[in-house]
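*Asks:* Listed after this line are the structures, all set down as structure tokens.
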Structure 1
Amino acid sequence: MIFFIKAVSKFFFLAAFILASTIISADEIKIFIAKDIITLNSNNDSFEAVATQGSKIINVGSKEELTSTYPDADLVSNYKNATIVPGFIEHHIHPFLAAVTMNSEILAIEDWYLPSKTSKGVRNRASYLSNLHEIENNHPANQPLISWGFHHYFHGKLTKYDLDKISSIRPIIIIHRSFHEFIFNTPAMKLLGINKNAFSDLEVDERLANFDDGHFSERGAIIVLPKLMQVLATPPALMQGLQKTKDYLHSNGITVIGNPGSMYNKDLQIAKNLIFGNLDSPFESYFFPSALNLSEQFKLNEVLDAAKEQTSWGEGKLNYLSKHIKLFADGAMYSQNMVLRDGYLDNHQGSWLMSLDTFENLFKIFWDDGYQIHIHQNGDAGLDRLLATLKKNLDDNPRADHRTTVVHFGYSAKDQLEKMKELGVVVSANPYYVTALSDLYSRKGVGYERSQEMVRLGDAIKEGIKVALHSDMPMAPASPLMLMHSAVNRDNFAGKVAGPNQRISKIEALRAVTINAAYVLRLEKMYGSIEIGKYANFTVLNRNPLIINSNEIKNIKILGTVLKGDLLPVN
């Protein structure tokens, strides 16, 4: 695999170098004309023209002003009747997981619109099993069937015995919507060598590693993942999936992505560099490591050095951010493994992804070295752990502008908001949880009152906490417009509005996928608004999201992007 990827790497970067040598002079001045140009500068001004030189913005104003100031400029009027906004920033996606999803048979709880196909969603057990059976019948012979999107609360309990009924010959691998759970049929477990004897020396809760049912979740999923990588990360499939992901992200108007918690795996990184780092990439990428993944591979006193070493792995348009790290509190929202103060209605328990000792030790190591710490959190008890650990470290070693980031922000309690503001955290939220889960979780597991208030962005903004939005792709479609729509409307699968007091304004939502997203990555001086001196990154829309009816935001069409001054149309 290493030989294959390195050989392809040399080819791609040589081709990209030749292509780059033919690009026009970086000193050329262009004037982009639009019906509306929403700058999101300090005054939230709107103009009709923006001038760029090379990769940077040099002026904004009226068409008459800029054409008079730069009479020899190239006038770009392709989108004179459109709206230009700062380039969308999807600051939290997982390229490898997205690539696996793109290559799999998607059978999820909603429709997925991909550049190459549309996958229709199903929300009950009978439809799920019927569709999975049909997919298996039409799947190429002698190939394992990998399907992503299963959700037990919609589709019912699924075991290897259910999958064996669909095929007792073909390996079937079901990836839960959360990517925190895997379900295998008997042929798949044989193919991957997953059996009790293979893991006899590991202490794993039987609830999380159920060999009899072929079901592995959270810590159990982590232990089988290396074996699963045998089929998920084959070079041709991986490269194809990453390319599909790249096309998908561009089609959604994204100009910058972030990958928080990138795996410490050089072979995977080379593949990511090939596709996302290539000079033809329509967006730039910023990665940083996962302390959980590092702690699985290194001793505690080696983790910091490993994280620093990993930040040298990027190439081309793919860079690693220094002094950023991701930690994990509680489990997955889609799996109802978040840890809640008041527990669940059915009395099941959530899961911690890191023991308290590990979490606190890793937090202190990176805090004391000046890192910005991003923490995966979904339950209010998980948020309690996060805030208590942050306060202890702030008391012991005060730091200004630390930007500790609450990631996902699934369930929280109102009394935690004041403490969050006091401690100086920022929020990177997934508002799509409300769309997909608020109705179901109101009826199952969590209860109505708590689920109406999930992802409480309205309260956070009232408290003065900076809020950014992400998809956690593939946990939600990597569509900033869909994220805006979810945060502004809070309408769910039942056609109801969940927690109307937690809705945010359209301008706040736009800021959350642009300048605030840049702030979470500490890149706000380069990206996120249309201002002189910043990079010329724009997203071109067929309608102005600030003036249309709020329930139409998700239906806005992406016409193209501009990346550092280069126009990149979207088909």
Structure 2
Amino acid sequence: MRASRFFISTLKEAPSDAEIVSHKLMMRAGMIKRLGSGIYTYMPLGLRVIRKVENIIREEMNRAGAVELLMPVVQPAELWQETGRWDKMGPELMRVKDRHGRDYAIQPTSEEVVTDVIRTEIKSYRQLPLNLYHIQTKFRDERRPRFGLMRGREFTMKDAYSFDRDVEGMQKSYKIMYDAYVAIFKRFGLQFRAVAADNGAIGGTGSHEFHVIADTGEDALVYCPESDYAANIEAAEAIALTPQRGAATEPLTKTPTPGKAKCEDVAALLGLPLARTVKSIVLAVDKEGAEAEIWLLMLRGDHDLNEIKTSKVPGLGTYRFATEAEIVETFGTKPGYLGPIGTKKPVKVVADRTVANMHDFVCGANEEDFHFTGANWGRDLPEPVVADIRNVIAGDPSPDGKGALAIQRGIEVGHVFQLGTAYSEAMKATYLDEAGKPQVIQMGCYGIGVTRILGAAIEQNFDEKGIIWPTSIAPFQVVLCPMGYDRSEMVKVETERLYAALQSAGVDVVLDDRGERPGVMFADWELIGVPHRVVIGERGLKDGKLEYQGRRDTAATAVSVADMAAFVKERLAA
């Protein structure tokens, strides 16, 4: 490709609405152009990266035995109504009507459509297992689109779906896709981590997220450096920090704590470690035709509630946070002094695993400006329901017993799910087994955010000059920067020779023949992030040398004219 025939449109400054590094750099490099809120045109440079990402995905999906098809963006509401997601998805699902008044969804994903395909096509166990995938435009009506391609409304996604006879087969298909994802992300050249995750709105049983490691990531990833344990903080198991409960050694005492509503302030006033205090969180579960059911959750003062794990406690699947009026009515006081002892009305008490093993702890006395000290389970209040409802923190013991947990930030770019029969049962997707009896198909679901990969890759790979693309997904692998291409015949001849040699070797090379000054030329390609650069100048040619510089290199390397093509190919293969 010659730069003069391509479309390059770089900016010195990012638009004011660009918030994070990847958004700023993609706008400045001319890779995307904003059309509307969360909607972007993929410009030629950005599209080249997208196509390379897609090609890697296709090659590995095909290698894993998946078969590509293409499902429509617009989907009939009836399919979504069969699974109940027409109502469950909420406002993120873009709903439209056609000229006849029929309802449709602009797809955010394709579980319903692919299940409809399978229930009409699969009749016998002999047709299974099967894995179908497509790479298609998706739309989710985000309330607050931001961060460019990281959280846009329209995006490109690869979603795949496996279909098996039984759970064992589904788990085998899941492992094949998991391994394919590992191969895909390795080929992208990105530092990544696969972690156990919550299934969320997709449903099903088990799942793993694939995250690109980046300090700017929205997700907290929990892992054990001494083992293979890794999970999103939403799903990371928090074991009890005290193996067993100690005996009570203090009397229950109602202690004045004037104006001290927070655990930190109470601990400081009493001269106790924060870990001796217990915080109270009040939830409500609405009941049709009756008052809401009130729950009291208890966490150690230095711990935070995990809302995802809380929703899995039996009875709390549809919880909400209680209103102040509900709290006062139930506990007799305002928030800040709440506790399980002496409530005005009965409440259901759930203690985190660590709190359940505490003794002589401090909790609210249900009276403003007072807390109880020396509180103990069994003696002062009934034994609670015990559940894992907190976020882990760095240094907690790993659930596998092999070390302490660490936390790093990540950007979710892929997710694999064991769906089981969540969709096939709702949509009556069955097959006939060896005995001729109908059985429900077991399903898996596997997604990669294609366009999100671009933002994640940049968040992990950039410097003050611009983007640093991994070679495998860079818009161009190599850029040739001739000094005086339009003025020096010597430079022009050698540039054309090297350009032809690299092209014939299959190298994705761009020749900057625009006649720009060296400073402008270098700045453009460093901003765009091409990983390998060769400079051709008269001075070097007279010495029989050209200059090579990798995007991360601090200085150029002189290479003989005759050896440069081979040298570049070696660097690309490294």
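*Asks:* So if we calculate distance in nm of label points 7 Å out along Cα→Cβ at positions 81 and 537 for every structure here (1, 2), which label has the highest result?
*Replies:* Biggest value here belongs to 2.
*Asks:* I have -7500 for helix-only ellipticity at 222 nm (-39500 (n - 2.57) for each DSSP H run of 4 or more, over all residues; to 500), calculated from one of the structures 1, 2. Which structure is it?
*Replies:* 2
*Asks:* Which structure, out of 1, 2, was distance in nm of label points 7 Å out along Cα→Cβ at positions 305 and 417 calculated from, if the result is 2.6?
*Replies:* Working through the options, I get structure 2.
*Asks:* Among the shown structures 1, 2, from which was the value 1.6 of distance in nm of label points 7 Å out along Cα→Cβ at positions 113 and 441 calculated?
*Replies:* The correct label is 2.
*Asks:* Related question: Using distance in nm of label points 7 Å out along Cα→Cβ at positions 177 and 377 as the calculated read-out, with 2.4 as its value, let me know the right label among 1, 2.
*Replies:* The structure behind it is 1.
*Asks:* Tell me which of 1, 2 gives 46, 25, 19 when you compute semi-axes √(5λ) of the Cα gyration tensor in Å, for residues 65-368 alone.
*Replies:* Derived from the structure labelled 2.
*Asks:* Oh, and also: Starting from the value 20.1: which structure in 1, 2 was mean count of other Cβ atoms within 10 Å over residues 265-272 calculated from?
*Replies:* Answer for the origin of the read-out: 1.
*Asks:* Could you figure out which one of 1, 2 the value 15.5 for mean count of other Cβ atoms within 10 Å over residues 257-264 was computed from?
*Replies:* The read-out comes from structure 2.
*Asks:* Taking volume of the Cα convex hull per residue in Å³ for each of 1, 2, which is largest?
*Replies:* Evaluating volume of the Cα convex hull per residue in Å³ on every structure, the highest lands on 2.
Only the coordinates and a few stated rules stand behind these numbers; no lab work does. What you are looking at is a predicted structure, and each value in this text was computed from that prediction instead of being measured. Cβ atoms are built from the backbone, for glycine too; each structure is taken alone.
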